[in-house]
Structure I
């Protein structure tokens, strides 16, 4: 069971996660102009040899992505574009598949994690998750499910980062995630609203290759809102322990 924790932006937090036995540590480059980040580079270096480190670039200009891979030398590059507008697949997918194909040729030692959007609980079928997975499987090494917020006439919600999935704090539809995990020719990491409170239930329901947490293990502000880029290490420890317990050969009910 892969345990993956995002968003780790400092070497101090990376070192603490390494000590807890976290398998994958992820960092985010929030802008193309600021792709060179000294603290994130140090976090990647701290992880090296102890945990596998991934970089999410919130941009996909090929030349800049190549600079990122040359500079950070991560184990994985993780792409998380939304890919669809409800049931409609984005025409951007063609260029993204091409980019992943280029990375495969130029950086054979860098794995590619591709986020597959899944609708929220009870509405997962409104997103073409399996069709998207079939398109991206030949140029990906790991899939990661994440929740795509769907706008309705009553609610005009958008993703927290426009054009990308992630950090919603909302659970994706586990029925769709389970179907993806059962079909996929590559490992599937389950993400989307996972926390120490629900990760064990999620593993038993979906049977993924791994689990990922970001918002559900963040520190909280005085109003109870998650603080981006700041982890609650007690919650991270509980998340790791619960995931390991659920993945045991005979998990205790």
Structure II
């Protein structure tokens, strides 16, 4: 079984609130909660990025963000995933989706492992900024599409068709950049989910990170009571270890 690895990015609507002033942080009353406006996602290594927005569904009305159909469709996507990759996903994208799932009475999707590329950048590197845009620029992978700021979100909410097209294009390109950043940082992840375990593979020396069989022995990982053969993947560059050999 090949693990189902999904890369995902969401765009959300702003809160609508009452406040005492334009610079007030504490809302007096929430008139409308934040919702999911669009979601872009793709299978790892697939050339195709899927993107759905609330405006794509039958019954869409200008000036209204009804995300129920979109949320239910994305629940199905996550329910089939073994691993979900998102930038700042553990703090924003995935909890936000969960909040909309429970709002519509959905149960939790089947358990998946999450990989947050922002966390990877923070844990294993010292970049000047861990935003997706800055990581992409620093690594010469590209730059996020320009949106023109909040006016794009406002135009989408008002039902501007061109604005929705631009929003989806922006969402899609974020996923393209996300995949590039993930693949670049991946070899440094010591805690990357073991794809061989997820897939049930019995291939002895296959890379734990990408399942390539193109690995080479590179010394041992030594412990107090024994050692493990170390392998490096010639395809993705990640390291893995073999079975534990106890000292005799």
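Structure above, values below:
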| read-out | value |
| --- | --- |
| At a computed 1.00 (FRET efficiency 1/(1 + (r/R0)^6) of positions 51 and 219 (r between Cβ atoms, R0 = 41 Å, to 0.05)), which of I, II | I |
| Highest-scoring label, criterion being FRET efficiency 1/(1 + (r/R0)^6) of positions 35 and 147 (r between Cβ atoms, R0 = 30 Å, to 0.05), among I, II | II |
| Entry that produces 14.5 once mean count of other Cβ atoms within 10 Å over residues 195-202 is calculated, selected from I, II | II |
| Answer label among I, II for the case where Rg and Dmax of the Cα atoms in Å, calculated from the coordinates, equals 17.0, 50 | I |
| Parent structure of the calculated result 38, 22, 15, given that Cα extents along the principal axes in Å, for residues 115-162 alone is the read-out and I, II the choices | I |
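Where a number appears in this text, it was derived from the coordinates with a stated rule and is not lab data. All figures in this text were calculated on a predicted structure; none of them were measured in a lab. Cβ atoms are built from the backbone, for glycine too; each structure is taken alone.
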